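*Asks:* Below you'll find the structures, each written out as structure tokens.
Computed from the coordinates by the stated procedures, all read-outs in this text should not be read as laboratory data. Everything numeric here is computed off the predicted structure, so don't read it as measured data.
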Structure P
Amino acid sequence: MEVTVNGEKRQYNGSATVLGLLESLGLRPGTVAVERNRRIVPRNDMEKETIGEGDSFEIIRLVGGG
């Protein structure tokens, strides 16, 4: 299926959940905020939130430091 991640179209054939998408990108759910089709996905829902053809994601990585 084709999805858009941070403005870039990608082919994705992995697990059809937000968690699966994050894992395929090498990201841990505890370190990012995810918006799917302009709606924030709560961390507790990432494992069960299914994704579909044409979905658009904005993924923001949280970085600490000073």
Structure Q
Amino acid sequence: MANIKVIEVLAESNQKWHRPSERAAEEALESLRNIKSFWIQNLKEENVNGKIIRWRLNCSISFEIDEKK
């Protein structure tokens, strides 16, 4: 039986809304193995004078934990 762990990653970007999710995935893929899913939550935009200056999101990442043999 697999053991699954979930961590939360916060990401932001001043580019389009999808960029912080790409950054969260790219960084997670560098340091985690056996990733099963990414769940994007709480996508927010920061506005100044009616212009979007930053996108922020929370991303829950689930991955399978290596079992000790």
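*Asks:* Can you tell which of P, Q yields 1.12 when Rg/Rh (Cα atoms, Kirkwood Rh) is derived from it?
*Replies:* Attributed to the structure labelled Q.
*Asks:* A follow-up question, please. Work out the source of -2500 here, i.e. which of P, Q gives that when helix-only ellipticity at 222 nm (-39500 (n - 2.57) for each DSSP H run of 4 or more, over all residues; to 500) is computed. Can you show the working numbers first?
*Replies:* Details: P: -2500; Q: -6500.
This value belongs to structure P.
*Asks:* If relative contact order in percent (Cα under 8 Å, 6 or more apart) is computed to be 42, which of P, Q is the source? Write down the numbers at each step before the final one.
*Replies:* Values: P: 42; Q: 47.
Source structure for this number: P.
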